[in-house]
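Quick heads-up: structures coming right below.
Since every read-out is calculated from the coordinates, none of them should be taken as a lab result. Source: prediction; values computed, not measured. Cβ atoms are built from the backbone, for glycine too; each structure is taken alone.
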Structure P
Amino acid sequence: MLNFRNTNIFFGLLLLALIGLHIKYGLPVYVYPLLFVIYSLFVFRGCYYVGSGFFIKIVCKAITDKKEIAISFDDGPAASYTKEILEVLKRENVKATFFCIGNRITGNEEILKQVHTDGHLIGNHSYSHHFWFDMYSAKKMQADLEQMDQEMERVIGIKPKLFRPPYGVTNPNVKKAIINGGYTPVGWSVRSMDTVIKDQEKLLTKITKAIEPGAVFLFHDTSKTTLGVLPVFLQEVKKRGYQVSPLDKLLHLNAYE
């Protein structure tokens, strides 16, 4: 499996081989920056493709033949749309997972309590969800995650174990923060792109095409488009004979400490 360690070993050996060839035969100088560019592309893909497992293994879907999927929502709790999404889920008798941002809990405590009371799972999506989160030191990342834990414990008295990296970005510091904090990283296999796709018909077409055994769908409870298509999507899932399972049961994980 391609990961950060064996990629570094491979390119390190390749660099040594090129140096040897350069000394013996003479190679164009541009070979070295070209090698660096190729290496950087490998690392970039590893950072931004959550399912790559490049830095740390992240569970993104279930290996199963059963007709079951899981749905998850990022970036709440939000005054706009989280409560309405909860109403849809209750009406359709579906349990989901909400990866929440800690700094959005203050002022939305009752919404977070409702998420928990309704039987949905709550995961850690960082406290700040800062644009430069992936540039933080491992120590600062871990402090950020722990601050989110404290907010959850303050409001509903439980500590999350599931963690979804902001923007789905991973790197060595994210890996260290996850391991030191004892979190279980969780990704997705279907990114709805509901923060970009504003046309409900296009969004519905995209996500219904992706229904397959073991799929984990990523939505946002801050998206009006998602609220609009969610009832139809859930009905289509049931029509195809699928069951929406809680994320912890689908992936065989512990949601809380």
Structure Q
Amino acid sequence: MPELPEVETVCRGLAPHMEGVRFARVELRRKDLRFPFPKRFAARLEGATVEAMHRRAKYILVSLSTGETLIMHLGMSGRFTVDEAEIPHEHVRFTMSNGRQIGYGDPRRFGFMDLAKSATLAEHKFFVKMGIEPLGNELSGTKLAELFEGKKTPIKAALLDQRLIAGLGNIYVCEALYRSGISPKRLAKSVTGQRAERLAPVIRDVLTEAVAAGGSTLKDYAQVDGELGYFQHRFQVYGREGEPCINESCGAPIKRIVQSGRSTFYCSNCQR
């Protein structure tokens, strides 16, 4: 599933073609994706101008001149294209007033689109219980310690809890924990003081690096121009089970365990 850096990259890729531009035509090739499209979806979009685009967690939010916001989620295999011929499994096509053709393809159909009132977006069911943004100013060591206080779950699970921090996914949590020297098995409530102060900037750095690299392409993901992400070439632990730790003074093999149904990769020597 695309994680925060991939969604941020897609949002930035779409923005130059959509911001300040009107939806001229909306074509739906089916009645639903993961969920049914909202009532009169095409009619509510056609004629509306895109006022701004941004990302919230793993959602792309498109603020419209009609007072509504278009909510888009890529699911596991969703992909946007710009000015390409119809791609396989293309379910939606936006024709913009500037002539741009925005296609959305989704082989597995786990992605979805919705419309909601912009004024009450924070109260929407997708966002009302959502945590802080890891790339926002609110993330700090002090804030992490506050969020983890009293939590007896492993730190890996706590970081993936969208009610605490919104948008973090499995790949980047593994990488951040390795870079900060924190074991994924450590209880969240023990990540305080220097550990929390170490972890907060590392989370931001890993995500920022990944966005600059266009995200990570492991299977389906591609940017809107068709380019693949290349942060996967910088993985220090993720997907490296059995390979030696990149820390030359260590050299121990990277281990893989399963936590909450997800693979966790880590170095038992370097992460405590």
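Work out relative contact order in percent (Cα under 8 Å, 6 or more apart) for each of structures P, Q, then name the structure with the largest result.
On the way: P: 28; Q: 18.
Comparing P, Q by relative contact order in percent (Cα under 8 Å, 6 or more apart), the maximum is at P.
Given a value of 0.85 for FRET efficiency 1/(1 + (r/R0)^6) of positions 92 and 164 (r between Cβ atoms, R0 = 30 Å, to 0.05), calculated from one of P, Q, which structure does it belong to?
Values: P: 0.85; Q: 0.40.
Matching structure: P.
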### Computed -7000 for helix-only ellipticity at 222 nm (-39500 (n - 2.57) for each DSSP H run of 4 or more, over all residues; to 500) - originating structure among P, Q
Q
## Note on the structure
Across P, Q, Cα Rg over 2.2 N^0.38 Å, for residues 100-147 alone reaches its greatest value in structure Q
### Task
Identify which of structures P, Q gives the largest calculated value of FRET efficiency 1/(1 + (r/R0)^6) of positions 188 and 228 (r between Cβ atoms, R0 = 25 Å, to 0.05).
P
